[in-house]
Structure P
Amino acid sequence: MAQERLQKLMARAGLCSRREGERIINEGRVTVNGVVAKLGSSADPSVDHIKVDGKMLRREEKSRYILLYKPRQVMTTCDDPEERTTVVDLLKPTIRERVYPVGRLDYHSEGLLLMTNDGDLATRVAHPRYGIVREYLVKVRGNLSEAELVRLKRGAHIDGKKVIPKSARRERVTREGNSWWRVEVTEGRTHEVRELFFRVGHPVQRLRRTAIGPLRDDHISPGQFRDLTGTEVERLLKATRKAQPKEKRGPRTASKKTPREGRTGSKR
């Protein structure tokens, strides 16, 4: 078997996503044949002894794709140092494969979350460059004016990156004068939707993710989960292929213009 990057092998084994694997490697928690690995290292699992936190890396598992409705006050992580409930805890002991959450959904938010051990798909769904749309139903304090809505749609710099919502429309206004909004974003950054509304003076009171790309389920309840159907997996794969990352091009060089033959330069 050919050598592959360690973070890819870890993702295929269902241990974590590739990005999380890079962090684990940088923390010095991975060894290959007894030597601490560095980011960029490769190995062949058929001949090399790969350990993570002192435990042998398991062979590649059968791919599993799970749609979970994350309740509020649950951590979107595999473990929590404060021993709060995590999304992985919700799957035990029903799911035997080591699946992990794709992307983030903050502690006080709820809604749909994809969990899988397919590292390649996880990377494509989570990374902003693939443009997977995430839809949220958001309740905010008060109601946005037209000027505030214009500011919201212009976006804001969050964690050094410009975040612009793909769409934002008002669903309804409550009797108390608060409002519900349906918002679509493609960045997938933590707290981005909360930040967008906070910046225009309307803090979020409740936030629920209602769709991840083509994935939607209006009948699943908080804490419930199910396997994706084969059709849903295919649709998700198709959605990630629609927005392939653009290749970086080198700087454009100015070309010298030469006068065309037969032109005198006189005005007509």
Structure Q
Amino acid sequence: MGILNLTPDSFSDGGQWSSLGTVVEAARAMLEAGADILDIGGESTRPGAARVSPEVEQTRILPAIRALAEMGAVVSVDTRNAATMAQALDAGARIVNDVTALTHDPGSAPFLAARGTPVVLMHMRGTPGTMNSLNRYAGIGPEVAAELSAQVTAAMAAGIAGPAIAVDPGIGFAKVGPQNVALLRDLGPLRALGFPMLVGLSRKGFIGALSGEPVPARRVGGSIAGALFALTQGAQILRVHDVAETVQAMRVWQALAR
């Protein structure tokens, strides 16, 4: 899953895509490098990020979604707003990736159930503004799995089919520093839920802390190391900024692992 954040304030690639043409060019490069899904977002959810309205979010992402869908790309929309989900699906998106696991907007779950849309449910506590004050865990792997299991149950109760659900442990969301390492080492309880698991750790702060690299865009090597480790822990979808490098590493690692 290649990341395209069409925001001015995302932690790594905010403001990078200045026009629809540059977005399409970047998307084409990701697809040619081996991306299976392109994840398009119009609201930063990094720690402390300010909320933007669904209308602003839609202005940022809808032209790109239409263009990429016309290219034949499988587009995922990264949003927590039901109105944006609806507009994005109408524009050609096929998947919804919600960092709040459909808890932010009460209209999300029934809408996605009616549309039969695949959805990624991510673990987070609170909001981008409060989540890092809610990072107390007695046992992080089992707690994350239990909280996501409850959200999966709620989604299915709203009518979303089990086979349409993937789960994401939410690396960096209500988890700081060593907690992310501990969670990556303890994904067994989440894997045991039986849903496809997406892991997104690309360029994140704990990669910088482990590697000593303060600049997110220079954390490619550390991100690849984390991605390969996530595969050993059962990840089936990797959400990454650096598609070509990650795909190359995966191909070599998988060939050797066989």
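Numerical summary
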| item | result |
| --- | --- |
| Origin of the value -6000, where helix-only ellipticity at 222 nm (-39500 (n - 2.57) for each DSSP H run of 4 or more, over all residues; to 500) was derived from one of P, Q | P |
| Structure with the greatest value (metric distance in nm of label points 7 Å out along Cα→Cβ at positions 19 and 187, set P, Q) | Q |
| Test item: mean count of other Cβ atoms within 10 Å over residues 83-90 calculated as 16.1, pick one of P, Q | P |
| Structures P, Q, by Cα Rg over 2.2 N^0.38 Å, for residues 155-226 alone: label with the highest value | Q |
| For 5.5 (mean projected area of the Cα convex hull in nm², for residues 35-122 alone, calculated) the corresponding structure among P, Q | Q |
| Read-out log10 I(q)/I(0) by the Debye sum over Cα atoms at q = 0.12, 0.15, 0.17 Å⁻¹, computed value -0.82, -1.15, -1.37, structure in P, Q | P |
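Laboratory data are not the source of any read-out in this text; all were calculated from the coordinates shown. Since the model is a prediction, treat every value here as computed from it, not as a measurement. Cβ atoms are built from the backbone, for glycine too; each structure is taken alone.
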